[in-house]
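Listed after this line are the structures, all set down as structure tokens.
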Structure P
Amino acid sequence: MIQLLRYKFDIPEYVTGRDKRAYLVADFAEALQNYLIKVNFHKDGLGGNLLLSWEGELFTIGEHLQVCNTADNYDAIGKSSEVAIGSLYTTAQLDLSPLQRLYLALKATEHHTCVVSSPYWFITSEMEQAEPFPVVL
């Protein structure tokens, strides 16, 4: 999915000043659904969620292409998302860097679930490819 979105999917044009959520619902989600049908990826939805950071706002695009803004400046998706969100909420109260908070959330999900384990990898919009997550504590 990530490779398809990064290298093949043509993102619809966004007009500056337009409400981002309206654009994601009306243009982005529709184009994504049409693209997924075209490549026969998944006819009933994404098969998971997408987390999208855009100019300081965080959006979750659900399995059936519903769009939600997060009320916080953090969110998580996947099988361990509830554990990760709990950790991120708690560490928001502390004076930790974003990488430290993310590392602690990953360690919490590894400890409390059987679906997350190190080594962790991450990628940002500024990076060309994923890198191993540094131990930051």
Structure Q
Amino acid sequence: MKKDQIVFLIGRIQYKAGRFLTRELRARGIHGLGVSHAEILGALIFQGPLTMTEIAKTIDKDKSTITALVNKLTRLGYVERQKHGADNRVNHIAVTIQGEALRPAFISIARKLRSLSYRDIPDEDRETLVRLLTKLNENL
């Protein structure tokens, strides 16, 4: 492997992980969701209600993009907007009962993806990989 192919390989990994996620969602009868929708749902399922700004930071997407994605998730019945206390300008996005019903599928898909991804990679190497990828991410 040439050392200047790192960013290319990361892109390929992201592409393959996205394809895997899409296949797994469809296999479980979950249609109409793209990878970014799944990222938002996963964040809300596992972290609880978040503001649009928090979602944007969590999945590293522009806030205007998040708005369109959340709007679709709302239309599909997976999430809802909730007013935040006394400040009516702040909305939290939370999963609905229908969205919460996806938790077992998301857990199963995440476990399967980790198992495939980390196969034959010792813990020590995974720690090094995370450290290096974190640094690369910070550099960009």
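When Rg/Rh (Cα atoms, Kirkwood Rh) is worked out for each of P, Q, structure Q gives the greatest result.
Looking across P, Q, the calculation of helix-only ellipticity at 222 nm (-39500 (n - 2.57) for each DSSP H run of 4 or more, over all residues; to 500) that yields -9500 traces back to P. Look at distance in nm of label points 7 Å out along Cα→Cβ at positions 86 and 118 for each of P, Q: the largest one is in Q. Taking relative contact order in percent (Cα under 8 Å, 6 or more apart) as the measure, the highest value among P, Q is held by Q.
Read-outs: derived from the displayed coordinates by stated rules, not from any lab. Note that the structure is predicted; figures quoted are calculated from it, not measured. Cβ atoms are built from the backbone, for glycine too; each structure is taken alone.
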